[in-house]
Structure formats: C-alpha cells, structure tokens
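K.L.:
Take a look at these structures.
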Structure I
Amino acid sequence: MPIESMSLIELAPFAAGLVVTGLVAGVLAGLLGVGGGIVIVPVLYHVFTLLGIDEAVRMHLAVGTSLGTIILTSIRSVRAHAKRGAVDWALLRSWALPILVGVVSGTLIAAWVSGDVLTAVFATIALLVAANLAFGKESWRLGTQLPGMPAQYSVAGVIGVLSALMGIGGGTFAVSFMTLYGKDAREAVATSSGLGVLIAAPAVIGFVWAGWNDPALPPFSLGYVNLVGMALIAPLSVLAAPWGAALAHAISQKALIRAFAFFLVLTSFQMFYRLFG
C-alpha cells in the first residue's frame, strides 16, 4: 500500500521511527558533542529505508527534514552560547552573505540532481568526517589566526554549498576550519552554532519549493520537509541531549568518538552499496 494512502494507525511506525531518530540524535549529540544533520540525516535515511519511503525522494526528504530541525535547535543552541559570551558575532556577520550565496547554490543543485547524487555527496564527506574523528589531533594547526577575508569568504561559501547538499548546520566544517587556525574550541563551537539558522532557513525554503507536490512523498510533507519529522525530532533531540552528556562522563570519550566514526563509516559504505551494489 502506498504510504500516502495509509491511515493514521498504519502511519504509527513512521511516527515511531521519527521518535527514535530524535532520541538517537540527541543522545549522540550529548555523548560526542556533535549534532545536527551529521547525526540526523543518516538515522533518517536508515528509518526511511526501513519504512519503504520511495528511493527517489528518500535522501532529499532526509536532508530537507534535517534542515528543518536545525532551524529550531540552532536557535536554542546559539542563545545558550550567547549567554556565556562565547559567540563571535562579528565573524558571523562577515560570513552571512557568502554563506547565503553558498546555501542558495547548494539548494539549487540539490533540486536539480537525483537522490543518488545527494547520497554520494553525504557518503563521501561522512567518510572524511569519520577519518577526522578517528585520527585527527587537537594540536593540528595551519596558523595562529584566521586567514584574510577573501579566503574566509571562499570557505564560508563552500560550507554553505556542502551544508545545503548534506542537510547539516555547518558546524562540522566551521569548527574544524576555525580550530585549525588557532580559534579556541569552545568559541568555535559557539560561533558555529549560529551558522545553523543562516544555513537552514533559506535551504528549507528551497527544499519545500523543490519537492512541492511530489507524489512519492509521505503524508504531512511540505516539499522535501516532513512536518511530523520536524515536530518530533527537534524537541526529542533537545530532550535526549542531557542523557548523552551524562553518559559521556561514565564512558571513555575516545572510545565513543571512534564508535561514532565507525557508525559514519558503516553508513557511508551502506549508502555506496545501495548506489553501486
């Protein structure tokens, strides 16, 4: 039976899958200090696969729904960091325009390419992120201060493009870039949390437009953004994050980081297998 014709009772597994996504994403965010799409997109991808969501829209829907949740969680996160005075607002303002240009470009690309291309992009970069998590060292530096504005604008634009294509808030890239140039890790994380709104808000508009009236979408979807997913994942991930933070104090952080890297590698390999297997 097509998912769009299911009754509310028959849609219960879909809602349950989204609940699990929110809880898993929150726990992993609290455990590892990561969050946003780098957790939500692969979990959603697995859930949508199990639920039989049409493969033609599966990855677009995972990316768009993830971006929708990032709007909500990023606002909460940046406000919390701002209260501690850790956000570099001048940097955020200077990056806003190139980020926006990159996001618009990335969203237009996502609207044009197939789900297979989005899957390949995510799988490839997930491997790189996993390698950085597993083997990267905090002592690695490319300089003691951020490079000049032309270089920063270029990097911000690329972050916007890749974040829109992957359904992430940009922190995965921005934190690495800032810390490689000597930025304090806490300030880098705090400032990067503000990128989520700059990236997700315009990208969500684009994903709604790109998927408007696609017949393969599940119920309660506005284009490639599922409203049930937004309603369940964002608050549950916020709720579950403290649970993961509490576990982080009881379990080896290095082992957890390697475990998450392993999860990303498995997800990447599974995505590649579905593409080329």
Structure II
Amino acid sequence: MSAELLSSRPTGSDSTLVLTLSNPGARNALHPDMYAAGIEALESVERDPSIRAIVITGADNFFCAGGNLNRLLENRAKDPSVQAESIDLLGEWISALRLSSKPVIAAVDGAAAGAGFSLALACDLIVAAEEARFVMSYARVGLTPDGGGSWFLSQALPRQLATEVLIEGKPIGALRLHELGVVNRLAKTGSVLDAAVAWADELGKISPNSVARIKGLVAAAGSQPLADHLVAERDSFVASLHHRDGLEGISAFLEKRAPLYR
C-alpha cells in the first residue's frame, strides 16, 4: 500500500478537518506524495470558510516515523537534486502550515520521529498521548534535520537543550515536553484524536479574523523590534474593531449571549 495523506471531516464536527498520515507497514513514514497532498489540502482549506481548524494525526495510533530510510538509500544512487527537491517540497508544506489562517493541531499518539517531529512542531498546538515519544534521530544515522526541526526546537527550547535533543538523538517523552511548554495538552493513549478534534471544534467558535491575525502577530513577534510590533498590533486591533467579527463579538458580550461568527 502507498503512502498517502487522508482527509476527513469527523462525525459531529462542523468546522474541523482531519488530515491523517497513512503509510501502512512503515509507521506512517513521510513521502513526497504526502507533501504535495498536504499543500493542496491547505490551499483548499483557505478557500473554505466552513473549516475553522485543522488536526494532523497518524493512522494506527502512531503519528509518524519521519523519513523512510530505504527510500533515502535509493536516493543516494540518484542525482543530489532529487533529494533536494523532496526536502524543498516538505519545506513548502511546513511553510503552508505556518502561514495558514486556521489553527493547526498535531494529535500525537505513539511517536513523532525525525521529520515527523518537525511536522508536529510546525503545528500551532500539540496534543499528545502521555506515553508518546518525540525524537530527532537524524544524527544517529549520520544526517541532519529537515522540515524546520532545528529552527522550531531552537525557538521553543533553551539553546543547550535544543542542541542536546538534536545531537544526541534520544527520545524525549511527552510529559517532559509538556513541562517545557512544547506540548500543550496530554491525553490518554487512544483518545488523543478525540481530544484534539474537541479542542479544534472549540477554536472553531472563535472569530476567524482574530485567529488569523493573532497567528500573524505571534509569527512576527520573534523577528521584529518591539516598536515595530506595537505598530503591527495597533493596525491589527483597528482593523479587527472595524471587521464584522468585531461587531459580533462586542455585541454578543454586551447582550450576554454566545457570539456567532460567519
């Protein structure tokens, strides 16, 4: 069976899209076909106002084993441009996740290894099983990170700890990452997807305009001076106030009712 990215709308959920990594027999190892499908799915989501949040998970209670080492060995016999093009396509998917106007939640059961870990880190939020393991195992097989793994870890952890995780390539548990603030929520094994979808449904009730603008502000915060960020916050606030979501949110609060964003 081939590697693919499955798309579905959970039963009972009106606003959440679930993208499932599926590569039977290979612990959902990644493949360029998944990257292309992921990019296409995110482009479709941006055009669909009925989808307010996205959950990325893995089939068969396992998130993702990262790259397929057998495929990587085959690529050694090809021109280096073949592997470079594959990594560039992965990068496009990672960038699309970061630029999405909708919140993206990783639902991690089992383990997230290598680029699978990078993929989880690229999501806005992470829900993980208490027993889940995360590992950047590149150096263990003589390789270096891709998919933004070294960038995300360097942003999320102190330099010394990020270096340890990347160079040693030893698994780090979900409990530890939860303590460090990398994993947002923990769930029992087997209930991670349900917990992630329930959270996504909650987020779907929040102003889509506010969500998109806050994601943009958070993304920019690490790369601009405070003075510039204050201007960006001002412009975003004023635009939000004059957006239809601002009217609905304020009106609902004053009328003591739940807002209904369209």
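K.L.:
Any idea which of I, II comes out highest on relative contact order in percent (Cα under 8 Å, 6 or more apart)?
P.N.:
On the way: I: 36; II: 17.
The maximum falls on structure I.
K.L.:
For structures I, II, calculate mean count of other Cβ atoms within 10 Å over residues 44-51 and state which one comes out highest.
P.N.:
I
K.L.:
Quick one: distance in nm of label points 7 Å out along Cα→Cβ at positions 28 and 252 came out at 2.1 when computed from one of I, II, so which one is it?
P.N.:
Source structure: I.
K.L.:
Given a computed value of 19.1, 67 for Rg and Dmax of the Cα atoms in Å, which structure among I, II does it belong to? Write down the numbers at each step before the final one.
P.N.:
Numbers: I: 17.9, 59; II: 19.1, 67.
The read-out was computed on structure II.
K.L.:
If FRET efficiency 1/(1 + (r/R0)^6) of positions 12 and 132 (r between Cβ atoms, R0 = 30 Å, to 0.05) is computed to be 0.20, which of I, II is the source? Don't jump to the answer; show the numbers that get you there.
P.N.:
Values: I: 0.20; II: 0.75.
Only structure I yields this read-out.
K.L.:
Kindly point out which one of I, II the value 24.8 was derived from, the read-out being mean count of other Cβ atoms within 10 Å over residues 68-75.
P.N.:
Structure I accounts for this read-out.
K.L.:
Match the computed value -25500 of helix-only ellipticity at 222 nm (-39500 (n - 2.57) for each DSSP H run of 4 or more, over all residues; to 500) to one of the structures I, II, and report its label. Working shown, then result.
P.N.:
Numbers: I: -25500; II: -15000.
Derived from I, not from the others.
Throughout, read-outs are computed from the coordinates displayed, never taken from laboratory work. In this text the structure is predicted, and so the values were computed from the model without any measurement. Cβ atoms are built from the backbone, for glycine too; each structure is taken alone.
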